[in-house]
Structure P
Amino acid sequence: MVAKNPFRTTLIAPCGMDCAICSAYLREKNHCEGCHATNLQHRRNCTIAACGKRTGRYCSDCPDIPCQRLKQLDKRYRTKYHVSMLDNLAAIKKDGIRTFVKSERERWTCKTCGGTLDVHHYRCSVCGNEPE
């Protein structure tokens with residue numbers, strides 16, 4: 001089981017996704033270490049993570065923001081999961097990564113047990129409760 005409080009700056013992907021709330025990170029079997037981990041099999045398949053145009057750690061450091069791939073990802077996540085990568089990147093740029101991670105911790109921590117809410121299933125990865 002993943003730690004109850006995995007929120008940290010190193011788990012924010014280049015696209016603005018918080019890997020701490022991702023199903024792949026939260027699961028035990030075939031656990032993903034996040035988009036900034038060193039041994040990344042999936043990174044080879046992610047055109048955003050592999051992008052060479054970015055001048056910094058995040059897509060907000062790219063002269064072409066938002067690229068077509070980021071727009072598609074943002075649209076899918078807004079529609080299915082009510083999360084916006086573009087809003088996340090704007091918040092990181094405006095307030096800094098530490099403030100963003102703090103707000104993510106508040107938003108995605110289960111009020112019942114303190115576990116982490118899974119963005120893809122919208123329930124706690126520890127106790128299974130859905131947030132109110």
Structure Q
Amino acid sequence: MVQRAGAGVVDRLFEATNDHDVDGMMACFHQDYRSEQPLHPDAGFSGREQVAKNWSLMFSEVPDLRLDVLRAAVAGDEVWTELRVHGQKADGSSFEYRGMTVWGLRDDLIAWAGFYFEPVEVSGPGIEERMQHVLGKGP
């Protein structure tokens with residue numbers, strides 16, 4: 001957990017997430033909450049109702065889902081976290097996402113968040129092949 005001054009609502013969110021408590025999660029967000037996903041701009045949304053819909057689906061598809069805080073920092077009204085979200089899907093396959101989230105706080109609630117997440121590749125290209133791909137020179 002973050003456990004730093006001003007980050008209590010983020011700690012409550014992580015606890016509710018690990019308890020699969022959607023109502024507890026919802027209590028952490030402003031009604032006008034805004035989710036930004038800079039790596040996937042079309043996936044951004046507004047409103048905490050979509051949060052409940054997204055996480056209810058996650059909990060049904062990944063029944064043992066867990067969220068681990070790897071690192072955290074607090075800067076004014078922002079909390080920065082590096083997270084690992086993992087479990088086993090209902091079909092038996094592995095589920096693991098890692099990334100960073102910047103949480104914007106207002107009135108001791110989460111007003112916005114920026115998510116920088118990707119699925120973990122268990123086996124994939126090495127750095128040289130990845131660099132070629134990033135530069136548009138490979139598959």
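Read-outs throughout are calculated quantities, based only on the coordinates presented, and are distinct from any laboratory measurement. Every value quoted in this text rests on a predicted model; they were computed, and no experiment measured them. Cβ atoms are built from the backbone, for glycine too; each structure is taken alone.
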Note to self: Quick check for you: by distance in nm of label points 7 Å out along Cα→Cβ at positions 9 and 121, which of P, Q is greatest?
What the structure shows: Q
Check: Which of P, Q yields 28, 25, 24 for Cα extents along the principal axes in Å, for residues 17-72 alone, as computed?
Finding: Q
Margin query: For Cα Rg over 2.2 N^0.38 Å, which structure out of P, Q has the highest calculated value?
Written below: Q
Note to self: Quick check: 27 is what I get for relative contact order in percent (Cα under 8 Å, 6 or more apart), calculated from one of P, Q. Which structure matches?
What the structure shows: P
Next item on the list: Compare FRET efficiency 1/(1 + (r/R0)^6) of positions 57 and 105 (r between Cβ atoms, R0 = 30 Å, to 0.05) across structures P, Q and report the one with the greatest value.
Entry: P
